[in-house]
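No lab work stands behind these numbers, since they all come straight from the coordinates. The model shown is predicted, which means the values in this text are computed figures rather than measured ones. Cβ atoms are built from the backbone, for glycine too; each structure is taken alone.
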Structure P
Amino acid sequence: MENTVISPKFQGAPSIMTGSMKIAVCIKQVMTRETHVRPDQAGTGVREEGASWALSEPDSYALEEALRLRDRLGGEVAALSAGPDRVVQILREALARGADRAVHVAGAHLGGSDAATTAAALALALEAESADLVLTGLQSDDQGSGQVGVILAERLGVDHASLVVAVEPGDGEVRIKRELEGGRFQWLTLPLPALLTVQSGINQLRYATLKGIMAAKKKELLTVTAPPPPASGSRVVAVRVPNRTKQTTMISGSASEVAARLADVIRRS
């Protein structure tokens, strides 16, 4: 990938060697399923007016896995999110669930950015984190490209694994279990630091308690400015609401004639 960023801070000895672990988890804010999604005036995006927002569910599992690793191994969890001012909402939620601190990578252009732009912004903030392990959800609830984690790992110059369903950190390495097709699984060992995109359902989610919400008010929430967006290799041409149509056709005749007609319809559909 062009303009790959390899941070020297990601090439040092991981802190897990000393008995604690620094984990960074990247989370995204998305429109809730209850939001009535409509194209914007330009027809290349969606309207944000009147929308309600929430933490993307796959990222909830990444956050929970980070918290469980921290609880077992010690260390800290930093939650990061790239986007406009509204993403502070999910960062505060992450703090309330148990994250130790949060980083807002601020940029108005990140509201509906593509994977490459989002990864570039997150990479800038992660360089300063020097994390042993970076976790993301497998894909977001809105765009669902599943590419941010892959591009981010390339920019940071670290090993990456996707579809992770189990994480077992060791001394300077992490052993992971990946879900493959056909009900198969694969075990891999990666050197730390590493980046993992975790599968939804990897754990049982926790939710913010009143105690957690109160504690979150005292935790650090740092804001850093996102870099200018890189030249994008993709663009949205148009966004349209699907046209819902229904047509009923009655097929009569003998059983063989009906079967032949159905087979023809299926082939052409």
Structure Q
Amino acid sequence: MKKVLQAVFPAFLLLSAMAASAYTPATAPVYEDTRYLLVLFLHQVLFVFWLGPDIGVYMWSTKVVNPQLSPAQRLAAGRIMQTIGLLPQVCMSLMLTVGGVLTELRGIDHPWWQMAGIWLLGPVWLTLTLLVYTTAGTARGELLARLDILFRWLIIISVPLSVVYSVSTGRLAAVPWVTGKLLLFAAVVLFSLLMRQRLAPFVTGLDRLASDGPSPELDAAFKASVRRARLYMFASWIALAMAAGLGMAQPGSL
């Protein structure tokens, strides 16, 4: 029963979130601006390709920890995890920029310095994400990975501060649901960092599996790592689904 729930829950969550992101309430305003519609579509695409592959990473992790599979099968699953795991990171890096442009096109004015930061954030974060991925396993990669962690902490701290500033100036009074989405985004970035920390033994375990083969100790380390990270995986999915729900319902909009 537990295995069935683990397989069904992610699929149900993904389908629900996809439906939420595509649904437009009857009371929502209709925008004929082509730019707005294109950015809105990109925003939805980023959401789907963030949550979907992230769930896929978790599903493949269950194969890595399965001692009944051969070492080659488990290693292949681990490499697939690392490959498809890049896509959610790419979507995360671009989401704030796309969301910021979307709100600007919706009529929410940003100070010039804030808009400049929004436009720069996506390319800078995306570049850092790709560099971390392509240099993994090298000394340069370790340095970039530490820089990436610091960068994400900056996002975790600065997004709530930006929300406080926007609320205090009344800029988001007409769209209070945007504040919720921003805070949920910061929470997801935090969850991803905590999850990465707890998956560190899992990542190093893949190298041990390749060099030394399976062992009871390694299997136990795999399972403990995934078990400790699972809470943050589920929390991030729920937060993303909640953000999609806020975008759908848009509560408090004037």
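The table that follows gives values for the structure above.
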quantity: For -30000 (helix-only ellipticity at 222 nm (-39500 (n - 2.57) for each DSSP H run of 4 or more, over all residues; to 500), calculated) the corresponding structure among P, Q; calculated: Q
quantity: Entry that produces 12.9 once mean count of other Cβ atoms within 10 Å over residues 67-74 is calculated, selected from P, Q; calculated: Q
quantity: For 38, 24, 19 (semi-axes √(5λ) of the Cα gyration tensor in Å, calculated) the corresponding structure among P, Q; calculated: P
quantity: Distance in nm of label points 7 Å out along Cα→Cβ at positions 187 and 235 from the coordinates reads 1.0; which among P, Q; calculated: Q
